[in-house]
Structure 1
Amino acid sequence: MTAEDTTDEAHRAIEAVFRIESARLIAGLTRVVRDVGLAEELSQDALVAALERWPETGVPDNPGAWLMATARNRAIDLLRRQERLARKVETLGRDAEREPGPSEAAFDRVLDRAGIEDDLLRLVFLACHPVLSTQARVALTLRLVGGLRTDEIARAFLTSEATVQQRIVRAKKRLAEAGVPFEVPARAEWGERLSSVLEVIYLVFNEGYAATAGDDWMRPALCEDALRLGRMTAGLLPEEPEVHGLVALMEIQTSRSAARTGPKGEPVLLLEQNRSRWDRLLIRRGLAALARAEELGGTVGPYALQAAIAACHARARTAQETDWPRIAVLYGALAQVAPSPVVELNRAVAVGMAFGAEQGLAVVDGLAAEPALAGYHLLPSVRGDLLARLGRAAEAREEFLRAAALTRNTREQALLEERAAEQGEDGRA
């Protein structure tokens, strides 16, 4: 193996280790320095040190501990410099003894591994704080908790690296200005805060599962990042049913990934998928997480309800065996817990499958004047599907073309145009 190969291998190892360990590093350091931006800088210093040392010395047996020790030492140096500066500006001649500076032993106690899980939870709540905009929460969570580089976040969401960097910088500044403490909120405050955490994770997952724009139907790496964040959060909050509900939903939906695209990357709709390609391990994991959410009891939340819907598909060996009446009922329950036009549109699909296209179309037509769906391409797409099933080919064709014009994803656009063409130029399928 050449020296260049050894360096490349070390760099790959460093990137993999840092992706896993960065959240722990930043979380532990933030508790000490009380500044998430400074904590990230210290963790980046440790990364630079690894890039300089590991190609020569080899990857340590415990790389995470090496990074933590390096970041710790740099933090100790920083705190000591700050203390010396503070002493210099004190009034000359003051003889009162000051508290001694932070020793390495004291610092080690602060960064005790037993407290790291609590620090991670604090970091999750900090990055997803409601004081930030949704875009800022997503960017900051992927950066601090997910360990993604700025360019990776930019590529995933089809925006510029400068834009992402600006969002992250502004988010840190906003947290500092608002005086947001590095702490897990009191249980009484968990409603809004936890829902913000879960919303961010699911937004990341959805962008990976069905990309809103670009040339790819899916972005599996984003799904993997969201799943990792979800599983981590479930480990940190094992008694919260909705966390398990979200994990269950993502596990089951991810299980279909291999079957969701064709040989050329084209989308394959759910009812047309080869179910033998569904990942049975992910399905079992998802069903287990759903069972855990149900065991914990309490009010069934929107993620657990969506997971229950996904489970109906997962349990059906063929598309024809799908329990559509139960799915329609579950969407009705979801509409009560988290009412939205999109939920109602999904309920229309289930009603159409369970009780006939005519009934489904009646639900869809009731949404025609809904402002929130004015530019939503799935409204005409669903309507086109129901019209096609009713033999109203000309109307279906118009709806599919309208949906194709609204979507920003080129793969989905091609699929919708193909479905329009299947209805015939003169409206005869």
Structure 2
Amino acid sequence: MTSDTHRAIEAVWRIEAPRLVAGLGRLVRDVGVAEELAQDALVAALEQWPAEGVPRNPGAWLMTTAKRRAVDRIRRDETFRRKLEELGRDLEESTPDVAGLVAEDDGIGDDRLRLMFVACHPVLSTEARAALTLRLLGGLTTDEIARAFLVPEPTVAQRIVRAKKALANAKVPFEVPQGDELAARLSSVLEVVYLIFNEGYSATAGDDWMRPALCEEALRLGRVLARLAPREPEVHGLVALMEIQASRAAARTGPGGVPILLADQNRARWDHLLIRRGLAALERAEAQTEKPGPYVLQAAIAAVHARAGRFEDTDWPRMAALYEQLAATSPSPVVELNRAVALSMAYGPGAGLELLDQLMAVPALRDYHLLPTVRGDFLARLGRPAEARAEFERAASLTRNERERTLLLDRAAACPVGDQPQG
């Protein structure tokens, strides 16, 4: 196989895998089987494309191949006749190069949205719902999911295997729920959408600082959800949060993909259309509730940044107050870490360090690279460069994103060697 073909297959698979699993899931009604069929199609591509070349429409080729594998599989099933007729008609109407096989299906009829609600069915635990949806729709590896949840990778792998079996045993229908059932499953769906966005916004591993395709997919799913549940403030809050955060994308990297921190970003490069959309979604959310939930509060925090023309103009006391409210509504170690940052900016690094030191013993943060990153920043601002350097070096050893590692090592190198801590 040529290296170019290998890279092409990897790129196509990364983009098309969630669409394949979603489309096949609608047909075979089993997400585990759907994923196996998609993998079979990938194997066929690895065997045929190096010799025959990459098809004009690789996504359609993969879908057609997977459906043919489904026909073969269903022939061995005692109920094959009914399903075989459905798949046979579908195949007769399509060819490997017909774009309609993998065309975007906007709105409530979106196969990926159906798959997301299947993966977030109450038969599964909350952790299993999120892990399975990230695997099937976000295209994340088990390692990336483990990093997102701050849990061991084998734990995530077990959750995914058990979740597939549970869905198959429960014969969960492949559809978007209605009424009370929709509301009951919405919070898990929102969590998953945001985790997908976060993996795109700050990649946990690899050579790239961001994975824009994941951000775009999360935004697309969020907008669909907003149309599906227009009276749910948390849906609009999540959309607002993602729109505002996505607005910074062009300013977050410099030449060669070098990361640029928020304080150093050129805000003229922020996408002001996305900011306006985000602020409008936040306004809709706040108008629908007197007690904002976690996504509305996080969107309000993002809006504080968006409304500041310069980093120095940020209303840090307002942000610290919002983080305190968020900590009361949705407590977590990561929220406390962010609250420490806001406190440091509003009332000095000493105030932030006091809270941060309370988090040092939290097991979930023990290997979380952002904890020593933030602590290094506080120590540098307090005039303790030697300690700051050690924290940045520790953070660099914990991250698996190459861009971030380089940034952290640069920050460590910028701390003078041999200086004594100052009071």
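Some observations on this one:
- With distance in nm of label points 7 Å out along Cα→Cβ at positions 188 and 284 derived as 4.5, matching label from 1, 2: 1
- Origin of the derived value 23.4, 79 (Rg and Dmax of the Cα atoms in Å; candidates 1, 2): 2
Taken together, the values in this text are just the output of simple stated rules run on the coordinates, not laboratory data. Please read these numbers as outputs of a predicted model, since none were measured by experiment. Cβ atoms are built from the backbone, for glycine too; each structure is taken alone.
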